[in-house]
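Student: What follows is a group of structures, each given as structure tokens.
What follows is calculated from the coordinates using simple rules that are stated; it is not laboratory data. Just so it is clear, the model here is predicted, and its values are computed rather than measured. Cβ atoms are built from the backbone, for glycine too; each structure is taken alone.
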Structure P
């Protein structure tokens, strides 16, 4: 016999979850006391930050991360990170404290109903019926979190459980790959072989399933045009590849126009399709063949058109590349983009063109700058796997803690976090965690003193100019970062930008550069009025 606490640490050790991302409270102290020397506690000053760092760490490693949050605050303060993990297929094992079992029925202070609150956004939510079930529940949660499509699980643990006796839990393995049906893939092979013009759509599940090289091999064998799925949360095809054509727009009519030249469209590892603004149209042009290969039964069931095949995306791409006939096509190299000129105030195009010149080849981008996402997509060109992560849910607060977690998971690569001055405020406490963890992230704040993405959507939907709460003057990100102990500077003139970025990349500790750029409404995810949106005013 051993205690629940001792058995749990052994389970975590066997599953490789030796880092604990957390924000502790009274009900978690019995678990955290005398933490074993081979475990490391990564403190976040807010539950959103703690779970957000774990999310980045899980995505960066491709393995589940362990999170320990406080009671009802886990579902209140931390829920947005759980929603991000749900949509990004990030495997998290989230534990939270509960009041003492012996007084739960009396509705004491800090009694939690978090299990009921989080259920829509986790794969499994549980409060074990017996104290001795806690270690087994954590092991079960890990295996569920790692099953495709991956995602978070949630366990509420009464504080008096940890010192109860229980049996040790035996380590075991559970396979994770589910292969797609060969007969269904043969249908895709036939459509590709008959196609006169083929498009492949690259989605985030390509990296989830380890299919980066398999998809490149497939694209090169058939010389297909390759697009990013709309609102890409990961870049899963090299940005400088001759076959790469950019990203799809997140609305039906403009997306249909983009895909109208193609008679066959194959979506690899993404929904069909992720939309934002409502501009009625068809998923693809009438008469085109549409196929979706996804590891997510939810994405397959939600598609508005086409044939969906559920299974491992890497295995599917490898099968297709083996079976399809090769296609010869003269594809010129990607044209060089014209370099934007320095202006005062700076444009975001100029900011990202300079940043791109200085990025290490293996840099990792953790992005949350919605108003300048179009310019980032145009000018940042990275060609290695695991190079780009962005928010999928639309909830602000993702980029900064995710960047810290990604850096902890990739000590030999440099993480760069382009983040809007508005977005930064939602999880700014993560700057402190970066300093304390010595995670050398370079935070690049796009300082425009307003919610430019919201201005863009206001203009796109024609609601009128009289909307309150869009301007956010008086924020000094560099001063805030310095208050958390981070080296930071503000850049106002384009002549000072390159030197400031070089200095940040030469450093071995976290750095923040706040760059003043032109204000104003931006295009909505790259779209403009030419797509004729409905009048919302």
Structure Q
């Protein structure tokens, strides 16, 4: 495409000139502003740079060299302007006016506060990091395009963007960079892609899709969940549990309400696309979102879904996050429209999953779930986490003991093998360490962890943990063989969706022989 534009410009094609200007003006404006600190001067420099570039285009040997070559021209024009008499500097935030007739006064105030916070944050970054953030988040260029323009490896750009997000999260009240950017620069139309994590979101931003990308941050398989997750008391209860179980600070979790704000504004987009996969981790997210959309008036917004359980050439498909940008691009546009049956199935799963009544969970599996084919296996996996009738172990604990008994002693190798074998759960490391800690805690521990100083969690990496050695205790071997019932020996206080198991209230068990939840 770039070669066609450049050849067209050489031949005097006005349409090609317009395309080239539109594509590179954002990059040029960002670089010019970083040099001049003045929006008007930057605009002048960019105009002069395009004029000089078009004049000297015949001297350019290859089209691929244009981005870096043009950047040099922009910088040269900036130096020329700096030698002239300086105009009065105007802060960039002052040129982003808000039309008062379009927004309520309180919305204008909120937007200005976000704007000031964001620009203060960006101004405090190093020059290299600042330009990377502006080009990627503000202007929407892909990493490959920025790499070509700045002559900087993609890996370096990724590190800069990661560091910028980390810096923002740690130091400013705006907890999510993309939330702030989308509040200021998000379009009123286009696509909203909702995906299952930051890694997938970052890959999609590499030119895979167009539009806004929202990484949905939740771990619904852990802790208490409720039909209405927006209620203040429910969010507070869940925040307390996740801090105790996974080390996620309550403030960090409560700040995730900003993703709900983006979700609630879905109607400004022409289409919302849900990107999810087959496992329990993703299917609970999908159920939550479909439950939300089932209660909305979609109006002119189309709701679409891409949900897969395999990918050509990958023997063990763990999820969309393991795909490259090229592989993801092959999926772009293959999503299908979500109809009433999908909405009803997702809504019913969420209402069943969050119910405190086990019968509601059982009844859900008796429904016709063909509209969302991965939900049945995921929901069965959810119930199989409950204590078994055989020895009181859930499926995750049972598999962990079996693999540890086979001779796997490294925590990380154990996590990998359990995750591979229990692919249907979509186990993350935080959830697995949480389960492992329960199994290794006295009294009635099933595992002994030699060299343990601390478990990793959201706040602590615990580097020494990787050197620990895991072995079964005597009780662990007895329980694994079915000679003892683990739950009958220890205190339990755990959540399985909306089912809260506590001592004296364990009348339901998972029957491994018939794969059903049964009442004892």
Structure R
């Protein structure tokens, strides 16, 4: 009898729960259907009745992009070309010219030709401005002109480009391009191996494993894993890379979502290559997403010492969802949490400031690693040891974003001969030349203080500030402008690091840059020193 009464009590409760959930679902579904109907009607009437001819595809594209802009920068609509680019990025293989290209309104800029690939064979160099591809002028092409450089293996493409003010032409024979996740690895010294993991595509764990095993075969008893500049990629590969250093069955990351099926725990599935070898992981402000899963979880498990600068802070997980006509929606479905339970998302896209910018998290919660060390959430992975030269700042970022460092490296390359990488020495005189280059360029960088002063001068209150106060403001702005040039000296170490990297690539490609790192990079030198001091290394983790 007790069992029967128990069932009678439970069944109504379950029924009520389903009724509540069902009504909630119906309410959401009705609201979505209602808004779709309104939008469809609006879109039809607009295109039928607007005074001028409209382009329905462009209108819809604008509507979709504006809608998604209110969410986060990772939720994106992918047309057929975007879907293919997304697939290629994850697969690590494509057919093209083998160069990193940046798109501008009226030109394409060669940022980095990859050694031995078609663009390099055809004589293209970093800094070359592509003006025409075949019969099509880049300035007249409305879509992304870089797509014109892609094509089937063995096909040719003629390009016209400008170099140092001179217009030139060449023919590029397209080839299959393999994008290595591990572009470089080598021994730093007799017992220390160094691995660069630049992206988390489908090759990441396989190539990292191969590099690790090869280095161990060459005598490596300690490993430096370099994730600096790695923007992330496949979540599964982040788990597999971590698994190379930790046992099977370890919890690496948890994803939490409002959609129940996306709530998952990801554990290691394989036996590790080496769960005891001393390990240092290098990160910086451009290490994001999957890089932060690897570095954050190895830190949480006290399996590695993290060195460098605070990472980017991307704790959001995306998944591509198929739409009609070959398009997709890459949508943020969940947040991820490292082994200790922390989410390292730095920007809050759902609460913005008065200018519409995402608010940076400044209130951190504390968590404990396996050994009881304190770590924080909310702002990227904070290294156990900070390396000043790896840090960045607003001025350095502005110099990079505005191509000032890039353009100086181009000018340097055409003015200076360099036989081998060991001969390179960036002197104080070179840095002085760079400062003069900045002064003569169109570089514009507005500090937060400048912005506030300019707004004050242009606002209504300016009318009653008085001429004396206004002149004081203008004097202050002039002093700030002078201070920005002086700031080049203050941040010389960080700026010079970026200058050296860019210049060396011009002569010796990226492989030469990594070779240079082995004997000159501050972070690698510091990591090597730490790994050589067993008691200090273990003391940090314990």
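Student: Matching task: -13500 is the computed value of helix-only ellipticity at 222 nm (-39500 (n - 2.57) for each DSSP H run of 4 or more, over all residues; to 500). Pick the structure from P, Q, R.
Tutor: Numbers: P: -9500; Q: -15500; R: -13500.
Derived from R, not from the others.
Student: Further question: For distance in nm of label points 7 Å out along Cα→Cβ at positions 76 and 484, find whichever of P, Q, R sits highest and give me its label. Numbers along the way, then the final one.
Tutor: On the way: P: 2.2; Q: 8.0; R: 2.9.
Sorting by distance in nm of label points 7 Å out along Cα→Cβ at positions 76 and 484 in descending order puts Q first.
Student: To which of P, Q, R does the computed value 13.4 (mean count of other Cβ atoms within 10 Å over residues 52-59) belong?
Tutor: Details: P: 32.0; Q: 13.4; R: 9.8.
Value 13.4 for mean count of other Cβ atoms within 10 Å over residues 52-59 corresponds to Q out of P, Q, R.
Student: Say we calculate volume of the Cα convex hull per residue in Å³ for every structure; which of P, Q, R gives the highest result? Before the final figure, lay out the partial values.
Tutor: On the way: P: 157; Q: 178; R: 248.
Structure R gives the largest value of volume of the Cα convex hull per residue in Å³ among P, Q, R.
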